[in-house]
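Each in C-alpha cells, the structures are laid out below.
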Structure P
Amino acid sequence: MVIEIETADSMEYRFFPSATKAIRFSVRAGHDAHVAVTPGPVEANPMYEVFIGGWDNSKIAIRRNREKPDVVEHPFPNTLNASEFRSFWLTFYDQVIALGLNDDSTPLLVWQDPNMFDATHFGIRTSWGATGTWRIEDDWFGWKPPQQSAEIGWNVGGMTGEGTWVASAGGQIPPNAVQGGFDNEQLYIGRANFSSQLIPGKVHPSHGVCYVAYGGAEHAIPEYEVLCDCRGTWLPTSGDNIPPTAIVGGKADNEEPLYIGRAKHNDTITVGKVQKSHGVCYIPYGGEELGKPDYEILVLQ
C-alpha cells in the first residue's frame, strides 16, 4: 500500500509500523529528508538514522544511536529537489541496513551491524528548513522474498544446485547473482582469469571490477564471471579442512581446485579463494593478498 504524507520543518519523527523491514519511498523536498529505524514508535536508542540530502543537499549517511561519526556516508550532490520526487529504497534485515536509488538493487549505502536490533518501525521527517511530501510503499519485501536466506543475493529466483557463471564486466551484476560479503556496499561472488589461473574473488560493483588475490597482491579485473542461481550456504572451517560439498570456483595453474571462501577483515566480509594445499583462504584487500586460516567456505545446501 502506498501512503502519502506531508512533513513540516521539524526535528521530530513521525513513526509507522514496518512488518517487512523494508520500504520503498519517493520524497519531494529541497534537502534533509531523514528516515529513522527503531524497535518501537519512539525516538530512542537503539536506532538508525538515514540522512538523505543533508549537509546542504550534498551527501547521504547512516548514523547509529544518534552518535557521530556516522557509520557510513557518501557524497551525493543535489540528492533532493523541492520541485520533483526522488525515489529510494531502504532495507534493514539480516544484520544489514542498506539504502538504494530507484529500482537499482545495488545499494548506494550499506552498513553491516552484527548487533542489529529487531526493527519494527520507521520514522520520517524533514528538517533544517526543509518541508516535504512523501509517498511510501510500506508493504514491500525488499530484494528477496520474506524468510529467504541472507546469503543469497538480492533477486533470488529458482536456484539450481551449484549455479551458473555468467559473463559480465564493468561492475554489472546479472539477475540472481549470489552475494558474498560487504565493503560499504554489497559484494558478489565472481571469478576471473589471471596468470593462467581461474580465480574466485569479489565483484565490487561501484569499482567496476572483480578483485582476485594472487602472488601477494590484489588484482582488479574488469571482465569477469558472476555466480548466479546457486543453492549454497556458508560453512565455517579452517586450514585445509574442505567439506565434501564445497563448491569449486576455479583452478590454479597446476589444476588444483580453488574453492569459494570468505573472511572478515577491517569491518568487511571479503570473498576470496581457498587453496587446500596452502591451508588458508586468500582474500584480495587493500592491494594485498591476505591469507586467513579461519574462514567460511561456500557449500551446497
Structure Q
Amino acid sequence: MWILFTILAAFMQAWRNAFQSQLSKEVKVAGVTLARFIWAGPIAALYLAILYLWDDVGWPQFTGEFIGFIVGASMMQILATGLMVKLFQQQNFAIGAGLAKSEAIVAAILGTLFFGTHLSVLGWVGVILGGVAVFLLSAKQGLRHLSLSTVILGIASGSAFALTSLWVREASLRLDVGFPHSAAWVLLLVISLQTIVLVSYLVLKDKATLIDLLQRPKLTLLTSTASCFGSIGWFSAMSLQAVPYVKTLGQVEIFFMMLISAFWLKEQVKIKEMFGLVLIAVAAILVMWE
C-alpha cells in the first residue's frame, strides 16, 4: 500500500512544483511558500472527517514529544519549501526540483544515525543510485557549469525536506489511533500550524506579498490542492514504511516533472536528464523489490 501512496504523492507533488514554479515568477518566496498551505487545511480536515465517518477510532492523546515533532516538521518544511522556490528562480523547473530530491539519501543517512532506521544492502544500493541520478540531473550544462550557490541551495532544501519527513514519521508513530488516522492527524496539525505562521508573518511584515498571492486565486488554489493530496500520499506512505525507501521511490516524481516541464512549461529535456531518469527507475525498482 505504501507504494501506491508514494506514487500518488509523487504525481501530485510534480504538479504542485509546476504551479509553484509559475507563481514564483510573480510572487515573492514567502507568498509562494504559503500557496502550498493556505487552502490545504480545509481539505486535510475534510479527509480526516471522512476517515472518522468510516471508522471512529476515538481521539488521540497528544504528548509533549508528539507536539515537538509537529512543530519541528512544520517549521522545517516551510524552510525547505522556501529554499526550493529559490532554486526555481536560479535554474529551470525540472532541475530545480531535481536538486531538492537529494532528500532521499540525506534521509537514509540521518535516519540511520539518529532515528533507528535500518536499510538492507539492496535498499542502500537503491538509495545511492537515486542520489547519483539526482546529482546528474542537477548539472544543467555539465558539472563545470553547476554553480556553487545552486548546489548549496539544493542540498539545504533536500536536507530540510529529509528532516521534515523523519519527524513526520516519528509523530505519526507516536499516536495511539493507528493508520490511516494517525497520518491524517499529523497532516492536519502540520498544515494548520504552517498556515498560521506564514499568514501571521505576511500580515505583520509583508502585506503586499499576501495581496499578490490572493490576487491569483486559481493558481493558489491549484497549488494548495495538489500539495494537500500529495501530502496525504507522503504522510500515509511514511507512516507505513521507512522514509528513505519512500523518498527513493518518490523520485519517480521526476518522470512526471519532465513531462510537465516539456509539455506544459515548454522547457527542453536533455539526453543527460533522460539518463538520470533511467537510474531513478532502477533505484525505484530496487526499493520496491526490497
Structure R
Amino acid sequence: MTFLKPIFFLIILLCSLNAKDINPSFTYLASGGVTDIVINDNKLYVATKASKVDIFDLATQEKIDSITLPKIKDFMGDEINSNIYSVDVLNDMILILSQGNKGGRAIHIYKDSKLKEIISAKERMFIARAKFVSKDKIIFSLLSNELYLYDLKTNKEIYQVQLSQSKFSNFALTEDKKEIIIADESGDLKLVDIASSKIIKVFSKQNLDNVFQVDIKNNIILTAGQDRRAAVYERKNSSAYHKNTSFLIYSAGLSPSGKIAGIASNENNEVKIFNTLTQSDLHMLKGNNTTLTNIVFINEKEVFVSSDDKRVNYYKID
C-alpha cells in the first residue's frame, strides 16, 4: 500500500498547481479598519475601529445603517474612536464588544435603536471576544483565558472558569451553540460544553505556537497559526493534519459544510482556498491590501474577506 502514498501526494500537487486566482467581485467600504464580520438575515454586520458597526444589505450591496458608539478617552485623556472588538446578531439584538475609557472593555446590546450597557468598562474586565448563546445568555472570554457565561435576564454570571494559563486568542461556537472551541497561545484547542463549562476534548500537536483564529463547522476544526500552520482536525474520527504557508496565518474560516477552507496564505494577504477532505488547493483570492482579519463564508461558493483597512472583499469561488 505504500506505493499509493506518492500517487496521493502527486494528485494533491497537481491540484495545487491548477489553483485558480480570483479577484473580488465587489468591495464593501466600512467606516474604518475591520475587526469582525457577521452575516445574518441577508445582512452583513461589520465591526470597525471607528466606533461604528456598519450594516450592509447583501441584496443591494449598500450600507443601510451604522451603529455609533460614543468616543472614549485614552490614558492621556485625549478623545479617540472606540475599537469594536467583536459583533454578533441574534434575532433583533446586536451584541457589541468595544474599547472603553482608559483601556477598559464594554459590552452593549443594541435593540430598538437603543444601546444598553451589559458590562461596563469601569469593571476593568479585559474581554477579548463575546457572542450570543441564546436570547438570554452570552458567552465571553478575557485575555487571561477566563471564560464567562452570563445571564442577560438576571445580569449575573452563571459561571467563570479558568481554562488555561495561556493567553486567550480566539473562540468559535458550534452551529447549535452548545459547544465552544477555544484557541490560545499554547497552540492547543479546547472543546468546551457551554452549559457545564467542562472540557470535552483537547486537540493538540498540529500547532506549536499561538493560534490566532479558530473555526468549527460540521465537526471540522480549522486554525490560523503563528507557526505558519493551518491545522485541520476532524472531530468524529480524530484525524488531523496541517498545511504550511510562507507567512503567519492571521485568519482562517470554514464553509458551512466544513469541506472548504480559506486561510491567509502569504505576505501579500492572499487567501488560499482548499478542500479539507482531499487537502487539495482550489483557488487563491487576491486583492487584499492589508493584514487579514476575517474569512467568512456565506455558503460553499461565496466568501467575504476583511482586513485592517476599510475594505470587505466579496468573492465568488465557483
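Quick note: the coordinates plus some simple rules give every number you see, no bench work behind them. Keep in mind it's a predicted model, so treat the numbers as computed, not measured. Cβ atoms are built from the backbone, for glycine too; each structure is taken alone.
Which structure, out of P, Q, R, was distance in nm of label points 7 Å out along Cα→Cβ at positions 44 and 180 calculated from, if the result is 4.3? Can you show the working numbers first?
Working: P: 4.3; Q: 1.6; R: 2.8.
Matching structure: P.
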Check your understanding: Among the shown structures P, Q, R, from which was the value 20.5, 66 of Rg and Dmax of the Cα atoms in Å calculated?
Key -> P
